[in-house]
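What follows is a group of structures, each given as structure tokens.
Derivation of every value follows stated rules applied to the coordinates shown; laboratory data play no part. Predicted model only: the values in this text are computed from it and were never measured. Cβ atoms are built from the backbone, for glycine too; each structure is taken alone.
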Structure P
């Protein structure tokens, strides 16, 4: 693509040394820049891409996208923009010829539940006889039974994302894509240029305040997904969430709104919910007039639901997925058949041993931990105890640490406090912050072991056969980020070694 074609609709401030060169790729890491690339000088928290422009040119960059003029040896075209971080999305969308415009693209956002909801929607599409690709925390995959391909973020940076969407459309011939959309991706415009046909909101609770600072900022970032919808698109909102009305209020005119919930009146509601070791069951009530449920007359249509998944959060995730499928006109019986066949999602309330019942979950926020522990409490035998092992990440929002300590102390019978990706922080400092939220440090209830592997091994002496153990925080992750290195570490592997006699 010629440079003038690439920047034709770009809102730039200045052109320096303009030459209509051929652009064959986009890069923002000088080490991986190839000949013919346009190198985008992204300013970051610790480094500034402008400082690496010379290296990029030496590696073959044909043009630079900058926020200020840089001094480079060659007479290289420089396109000056107000925000390279935002304009990289526009450049990527243009370079890959706006692939999302030819796709049915569904975005799922919220603090918790994004991964599970996207997987459930993918399953529903496939049950309906349609292919659906998924992009999210675990990477991206082209079918529910396919292998994950690595992704560096919940939502990839714009060039990788647009390239992936183009590949899905042209190479794999897939027309449906469901994607996790993080607040960071929205704030940083990594999904800029993406034309979403639908947006799903799961919940909004405290997380990432080290980045967003306030909950209002966090909301505004998430709300960008809904503000970007157009007439004829759909929005699915969790009516029970305290931010529901605010999300509904930002949805543009002409966008179809659908709500779901358990506590409040909504288009799709779960009633008479029961939990057992086998999963959750409830009655699904769908208001007449909601497409996909073949409604007739007035009132509600009722459908029995029996899940292999467990916990109230699973009920909410299923409601989000089934409401999205109804918004797209998929028959409800098809959707429920798909959902009832789902065994679970990796690292989400994943049972790895039976005696004691050991559950590994990704919960790493106050709300996430509370939901998981409440769900585990529902299936804890009367003669058994609920035990929770968790930690908090280093270099992240420290205000949630005492809150998570208080939640674990209130719901669990025993807690083990340990490390969870301490990064550059001293693990003991993080643990001290967690302990600040406890009313008591009675050793009969509270165990502290900074080494996560040793902490999981201690569960062998703490937990009895009738107990339920929740190992929270890492879920599907197979690494631990320490101060000076990243090591292989998988909670599921560690738990299976400790409880090898009763692994699933």
Structure Q
């Protein structure tokens, strides 16, 4: 028998111990925070772009946009092909991500009466995210995370609604959409660029926003590399009006829209490269997704693609609320994989909390659920949801359960009358066979229709429905200020 030294034996014993520890961690799955490699909770980065189409990246089928970094991210991570946001427009979608709740539950499903448009918040709005809500940033901050937002907020521009009052340590960006300034001809005050609670520029050069956001994001990561952090990067682009820097302007095969997509892809590459260079790549969960689907022509000369989905931003067709999404965490999320299990943007709050060892608010209804088993590719992992509700403003329009989706109303905002036109429908689609929602099969499956109608009735009781005048027994009010102010050229700070 070959002689083995004590050092060899100790080495083999340690190796067996480490293998056993790894096997135990794999078996435990989501039972403990995932901190094995660094003895600290994981970092989280959410890259939330604005109005990007479902098929606007190469990994999701684009033939006109060059997206090597997103494609690489998909190869190194997991494509989420049934990832849903809770609204097809900006403000309510962002409210859901931050609170883990349907927008109607937190009162941000519509703008106040008399607004220019009922869909989203506008400059100087009296409404915003209620400071009593517990945001994703606040959940992680209680666990010792550094928290930063760089980009578009759009959950209220009054001081008490700003991100720095909602759990974020730092803020750099614009408080609402980039078309809400003087440049596009609206009667709004100049578009403000803010740092924390101060306006540092009026009508910033939008062609530089993606670059500036990226620079700020890299600096945030560098500052916090030795501590757990949460970076929320809600890019301004490709929302209308589109801008790209000189490096990317005119370089894509899809006009200015494509230019913005390719610059956003560059930004993703800079973020991922920074994580590698700082050697925190393997302890950082990165999610890339959009706040809603792409925008249709003729609104944009150059547009994105939601194929093979039907519909666009502003609709409750799949193209409005099912969005491209990629999750990446080397060594934790299986590389080069795809899941079609339903995951919701509201799931990020409880999922991140579980991974970080933080507490989910227990004094209120949170609609999101822990989706980590699906993200991690656990054997036989299935969506934690038996249903998903499609709201358009306060109107409950549809529900999905498994492969089935039932539409009961169709809504459209009428710009002439400034009212919402509604049409009662009864349309059932089998999304497993008909992702494009082309064949109404309601008459063939009356039992499925009845089951989904019962789910809609439960939503009306719980969350409410403006069409049926149900208030919802588990809803919470938005924040409100009686005397809002707007940012003007003479108002360069928020006090």
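Given a value of 10 for relative contact order in percent (Cα under 8 Å, 6 or more apart), point me to the structure among P, Q it was derived from. The read-out was computed on structure P. Could you figure out which one of P, Q the value 26, 44, 24, 6, 0 for P(r) over Cα pairs in 10 Å bins from 0, in percent, for residues 189-228 alone was computed from? Structure Q accounts for this read-out. Computing percent of Cα pairs over 28 Å apart gives 57 for which of P, Q? Clearly, the read-out refers to P. Taking mean count of other Cβ atoms within 10 Å over residues 93-100 as the criterion, the highest value among P, Q goes to Q.
Highest-scoring entry among P, Q, by FRET efficiency 1/(1 + (r/R0)^6) of positions 333 and 389 (r between Cβ atoms, R0 = 41 Å, to 0.05), is Q.
Out of P, Q, which one gives 9, 35, 36, 15, 4, 1 for P(r) over Cα pairs in 10 Å bins from 0, in percent, for residues 69-260 alone as computed from the coordinates? Label of the source structure: P.
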